[in-house]
Structure P
Amino acid sequence: MSSYFCSEAYGHEKLEDTVFENAFIVDKLVDSDPQFKELLAQTKIKQMTAEDICGSNGFTSQVFRLSIVFEKTKND
């Protein structure tokens, strides 16, 4: 997990105003998306942001747009 982030502590921070840690979100993406996992083998996550795109109008759920900023790769 810690190898995904530029700073190990960043993985333990909460994602914006959610109850989820950054590492939890990334772990779920790695588990479900082989391309994302491959990308993380080449670079690390510098920053993550989440935008509530439903305006908190959901009855039992919220929908977020997740943005991830990566550090530069060796190929950049």
Structure Q
Amino acid sequence: EPLSGGSLLVGYAFRATTAGEEKRRGTVSGFFDYPGNPCLELEFEGETKLLPLHPDFILSVNHKNRHLEFQLPEGL
């Protein structure tokens, strides 16, 4: 269950799409357990962004291959 173990996702590769179908690839570089709003730190395209660890954004988690698929909200 990704929501209960965000720190375990650090180091995973990811592929993400936005509403405009733009695809991005990168790495989960950190986890911040903010009260009521845990966030993953994502590194891609020379940038670092925070993504709330919410099931609406996570399409799939493959623990064997250490890979995530995200649907990112607009503006991220």
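I have 4.7 for mean projected area of the Cα convex hull in nm², calculated from one of the structures P, Q. Which structure is it? Value 4.7 for mean projected area of the Cα convex hull in nm² corresponds to Q out of P, Q.
Source structure of the calculated read-out (relative contact order in percent (Cα under 8 Å, 6 or more apart), 31) within P, Q: Q. Of structures P, Q, which gives 0 when helix-only ellipticity at 222 nm (-39500 (n - 2.57) for each DSSP H run of 4 or more, over all residues; to 500) is computed from the coordinates? Checking each candidate, the match is Q.
FYI, it's all coordinate maths here, none of it is from the lab. Every value quoted in this text rests on a predicted model; they were computed, and no experiment measured them.
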